[in-house]
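Take a look at these structures.
Since every read-out is calculated from the coordinates, none of them should be taken as a lab result. Bear in mind the structure is a predicted one, so any value in this text is a computation, not a measurement. Cβ atoms are built from the backbone, for glycine too; each structure is taken alone.
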Structure 1
Amino acid sequence: MARKLVRDNIPHIVEQAGRRVQSYVCSEQEFKERLRDKLQEEVNEFLQDNTVEELADILEVVYALANLNHVSPQQLEVLRSRKAQERGGFSKRIVIDNLG
């Protein structure tokens, strides 16, 4: 298995299953890079599986990315809500066919 970012408890869970695991704590710069990779991985998994669990995984990665930018989940929600108020959400399912 290539190096990849995993949730905090995964090494323990793997060891409890009787398997050996080698892990390390990465630098902040590597963490940023691996989080971006993880986001892509989770989005791809959602696009394949289309499950709420995969959406929750995406959200966990988004929260970690926000934390790196010193933004709490609550602050992120305020920003999301503000944008939704100003620009709307996606509930009306509007698609632009042609922009002139």
Structure 2
Amino acid sequence: MILVWGSVAARDGCFDEMLRLSLEHVARSRDEAGCLSHTVSVDAENLNRLNFFEEWESLDALHQHFAVSQSIAFAARLAELSAEPPELRIFDSTRIR
């Protein structure tokens, strides 16, 4: 399983648009092949920051997600609205039962 953690802080006056776009992106992404979960939440310690958590069946599925035109447009717009470069971390994990 592939895990993705991301974080982005909004520029002043941009949080509402960033949240709206993020919620749309998360809802759309959940319907993609290989997406096991996709969430966004407001950081309780910094109310201008959004945190993303995703689970994907495979790295190929994640790469396909990154190649979707809506994902490309979302990432570009998020970067425009952000106060600093967005952070993204990708992990290859094995579930321990």
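Numbers below:
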read-out: Top of 1, 2 by FRET efficiency 1/(1 + (r/R0)^6) of positions 51 and 75 (r between Cβ atoms, R0 = 25 Å, to 0.05), largest first; value: 2
read-out: Structure responsible for -0.50, -0.98, with log10 I(q)/I(0) by the Debye sum over Cα atoms at q = 0.14, 0.20 Å⁻¹ calculated and labels 1, 2 on offer; value: 2
read-out: For distance in nm of label points 7 Å out along Cα→Cβ at positions 11 and 83 computed as 3.4, the structure of 1, 2 it came from; value: 1
read-out: Label whose coordinates, when helix-only ellipticity at 222 nm (-39500 (n - 2.57) for each DSSP H run of 4 or more, over all residues; to 500) is calculated, return -12000 (choices 1, 2); value: 2
read-out: Entry that produces 18.1 once mean count of other Cβ atoms within 10 Å over residues 3-10 is calculated, selected from 1, 2; value: 2
read-out: For 46 (relative contact order in percent (Cα under 8 Å, 6 or more apart), calculated) the corresponding structure among 1, 2; value: 2
read-out: Source structure (of 1, 2) for FRET efficiency 1/(1 + (r/R0)^6) of positions 43 and 59 (r between Cβ atoms, R0 = 25 Å, to 0.05), computed value 0.40; value: 2
